[in-house]
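**Student:** These notes open a run of structures that come right after.
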Structure I
Amino acid sequence: MAAERGETAGTRVSPYEKIKEAIVSGELAPGQGLVESSLAKWCGVSRTPVREALRRLEQDGLVSWNERGLVVRERSPEEILDIYEARILLEATAGRVAADRRTDHDVRLLRAAAQQCRNADAASPAEMVRANRAFHRAVWQAAHNEPLRDLLERLDLHLARFPATTLSQPGRWEAACAEHDQLVQAIELRAGEKAYEVGYAHFKAARDIKLNLYTEELGRL
């Protein structure tokens with residue numbers, strides 16, 4: 001395993017965060033076995049906090065058991081469909097609820113987040129992903145519904161295991177920014193059904209691109 005990352009003087013990343021980051025980034029590959037003693041040595045801690053971290057990661061759905069023991073959860077096209085089936089509905093619902101519950105301050109934050117997307121460097125996938133994530137979190141915040149936000153955070157974590165971003169596909173970033181603007185307008189006007197429709201179409205398009213990217217990735221293996 002790679003040397004410890006994310007540490008500064010007097011600060012140590014928790015085993016949970018360190019292992020989660022390694023799974024999401026692909027440093028710990030799908031299907032890779034997870035041995036407490038090895039992970040404890042890697043994290044520089046005893047086995048007890050690692051055991052607790054693995055328990056939490058199992059609850060998160062990032063690790064699972066098979067005949068070899070505890071492993072990083074495998075990925076599949078079916079999982080992409082399952083995740084997006086839930087995400088499309090929840091994100092669309094977040095837009096509709098935000099249109100009903102948003103404050104004037106929420107609208108200002110949404111406009112700023114949409115502008116940040118338009119200002120992002122389209123040649124930088126990482127910058128696009130950061131701006132896009134910040135925008136959608138602003139929508140979640142505007143909905144003022146913590147259970148809904150918690151569910152979306154969990155789905156976002158699962159999607160992070162499929163690292164190829166849909167935003168790098170030709171024309172997608174421009175289309176996404178335009179859809180963001182439409183969503184902000186619908187929320188500002190308290191047009192709940194319109195916000196739902198825009199959010200639904202936005203994530204349905206993302207699902208189709210994500211499936212194509214994963215299929216291409218499998219074809220290269």
Structure II
Amino acid sequence: MAYTGAVSPGGEPDVRELSHLRITKVAVDPDMSNNCYLLRCAATGTQVLVDAAAEADGLLRLVGDDGLAAVVTTHQHWDHHRALAEVVAATGAEVVAGAPDADAITEQTGVEVTRRVGDGDVVGVGDCELEVIALVGHTPGSVALRYRDPDGHDHLFTGDSLFPGGVGKTWSAEDFATLVDDVETKVFGRLADDTWFYPGHGDDSTLGTERPSLPEWRERGW
């Protein structure tokens with residue numbers, strides 16, 4: 001069946017097969033309904049997990065026997081890294097996070113962030129590459145990850161910085177202005193309308209679907 005990105009906690013993952021990368025989306029925790037994304041390089045079998053949010057046993061079953069090269073935590077909020085310690089202990093995966101959020105992640109999980117990344121850095125998934133886009137506002141060190149499919153459109157993993165219908169939650173007018181500026185400049189200003197994005201909760205969308213609403217988001221202030 002065609003990939004839709006519609007998943008729910010306790011339900012089956014949704015799998016998207018690209019020419020060089022497999023994207024497996026799964027939702028965890030009925031209360032928070034976090035999305036986790038297992039990325040697998042078709043050529044090498046190398047796997048990277050975006051957000052070990054919860055339910056470590058299920059995530060490890062998804063990883064299987066082929067190992068896990070890295071876990072990228074999109075930001076420091078507790079609901080996105082509750083399974084990090086258990087997943088890393090079982091797999092020995094590298095721990096990647098935005099530099100400004102790294103200390104908070106370690107304090108909350110007891111897991112050392114072994115690679116602190118910033119805007120323009122690259123996270124490898126075997127022969128595939130994820131470009132780090134720093135998006136400040138939801139947290140100081142939130143990151144999105146851009147995969148440029150050589151045979152198709154871009155794919156963007158946005159954590160809690162961008163959702164269908166608006167940017168992520170902020171706690172001050174200053175933080176909102178920073179986040180909406182970053183999202184408009186670094187995401188909508190650089191990536192095409194056919195870019196498919198995968199948020200930290202809920203359904204996916206495309207930049208073309210959301211782009212006309214940017215002025216409305218600014219005006220309403222959230």
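Read-outs throughout are calculated quantities, based only on the coordinates presented, and are distinct from any laboratory measurement. Because the structure is a prediction, the values reported are computed rather than measured. Cβ atoms are built from the backbone, for glycine too; each structure is taken alone.
**Student:** The value 1.9 for distance in nm of label points 7 Å out along Cα→Cβ at positions 107 and 139 was derived from one model only; which of I, II is it?
**Tutor:** Traced to structure I.
**Student:** Thinking of I, II, which structure, once relative contact order in percent (Cα under 8 Å, 6 or more apart) is computed, gives back 25?
**Tutor:** It traces back to I.
**Student:** Computing FRET efficiency 1/(1 + (r/R0)^6) of positions 67 and 83 (r between Cβ atoms, R0 = 30 Å, to 0.05) gives 0.75 for which of I, II?
**Tutor:** Here the read-out was taken from I.
**Student:** Among I, II, considering only mean count of other Cβ atoms within 10 Å over residues 51-58, which has the greatest calculated value?
**Tutor:** II
**Student:** Which structure, out of I, II, was Cα extents along the principal axes in Å calculated from, if the result is 56, 43, 31?
**Tutor:** Answer for the origin of the read-out: I.
**Student:** Can I ask one more? Computing helix-only ellipticity at 222 nm (-39500 (n - 2.57) for each DSSP H run of 4 or more, over all residues; to 500) gives -23000 for which of I, II?
**Tutor:** I
**Student:** Next question, about the same structure. Identify the structure, out of I, II, from whose coordinates mean count of other Cβ atoms within 10 Å over residues 43-50 was calculated to give 15.9.
**Tutor:** I
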